[in-house]
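Some structures are shown below for you to check.
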Structure 1
Amino acid sequence: MRNLLILICLFFCISTVADAAGSSFTQSDRDRMIRLEEGLKATNHRIDDLKSDMNRRFEQVDKRFEQMTAFMFWGFGILFGGMWILMGFILWDRRTTLAPVAKTTRELETRTEKLELAIKEKAEKDPELKEALRHAGLL
């Protein structure tokens, strides 16, 4: 890019000098070309500085982006890990909560069976109770 810019400027200077009515290349032309080259060098130096500054800023943006992705991965990891822990606690709590209920239900079923057996034995001796159990559908 710089070389092309220098060539275009030199071509412009040479064509301007050549267009002059038969004038030869003078000291003032030479001085102008030297100033032009110095200006081009200064411009190229500024462009290089801007490029390095731009590259530095891109590197900073890349670092920030990497930090944000790392933060997001940690955040999602904690979120999903917490969800799994919560699900495990819910299942454990349900099992521990249902165990006493199941035990109590079994005890009540056993007691109900014993009471039903006792009532049926009593119904064999008491005809009114036997009729009431038949009416209820228990005999």
Structure 2
Amino acid sequence: MEVLEAIKTRRSTRSFADQPLEPVILEAIEEAFFHSPSASNSQESHVVIVQDAARIRTIKRFAQGLSGTPAAIIVLCSNPKEALARGGIDSEEVLRFVNMGVAASHIMLTAQSLGVASCPARSFHQRSIAEIVGLPDEISRSC
């Protein structure tokens, strides 16, 4: 699927097929994340892909914005100290959030181009999700 077609056809969905994602799809999603641009080239964003059904159920308990039963949950976060060191105060205070938005967009469009539905969620208990996915403290404060 061409990029513009993925942009035009992508919709948030909360109903998912009951099947795991193929490794090639997960690899493409990771690649999209790693190649997403970042302001000041700070590259302070981090990603964790959760596929384990039990962990997904646990995450859902702390993520009121997450509906349905997705095959995977992609947790995006950033490290404010890395943002400050690599991009300055503007990156720490604002641009790292823009960077995560750009990365999320790249991920969702890549998924769409491969026939995989997605839905961003922002309503979740930050510390609980950080613990469930095992984020270090310096990153977990900014998911």
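Look at FRET efficiency 1/(1 + (r/R0)^6) of positions 38 and 118 (r between Cβ atoms, R0 = 30 Å, to 0.05) for each of 1, 2: the largest one is in 2.
So mean count of other Cβ atoms within 10 Å over residues 78-85, computed for just one structure, reads 9.8; which one of 1, 2 is that? The partial results should precede the final answer.
Values: 1: 9.8; 2: 19.5.
It traces back to 1.
Please compute FRET efficiency 1/(1 + (r/R0)^6) of positions 30 and 62 (r between Cβ atoms, R0 = 41 Å, to 0.05) for structures 1, 2 and give me the label with the greatest value. Mind dumping the intermediate values first?
On the way: 1: 0.30; 2: 0.95.
With respect to FRET efficiency 1/(1 + (r/R0)^6) of positions 30 and 62 (r between Cβ atoms, R0 = 41 Å, to 0.05), the highest-scoring structure among 1, 2 is 2.
Can you tell which of 1, 2 yields 2.4 when distance in nm of label points 7 Å out along Cα→Cβ at positions 14 and 126 is derived from it? Here the read-out was taken from 2. When distance in nm of label points 7 Å out along Cα→Cβ at positions 54 and 94 is worked out for each of 1, 2, structure 1 gives the greatest result.
One of 1, 2 was used to compute Rg and Dmax of the Cα atoms in Å, and the answer was 15.0, 44. Which one was it? That value comes from structure 2. When FRET efficiency 1/(1 + (r/R0)^6) of positions 70 and 102 (r between Cβ atoms, R0 = 30 Å, to 0.05) is computed for each of 1, 2, which one produces 0.05? The read-out was computed on structure 1. Suppose helix-only ellipticity at 222 nm (-39500 (n - 2.57) for each DSSP H run of 4 or more, over all residues; to 500) works out to -13500; of 1, 2, which structure was it derived from? That value comes from structure 2.
Computed from the coordinates by the stated procedures, all read-outs in this text should not be read as laboratory data. As the structure is a computational prediction, the values presented were derived from the model and not from experiment. Cβ atoms are built from the backbone, for glycine too; each structure is taken alone.
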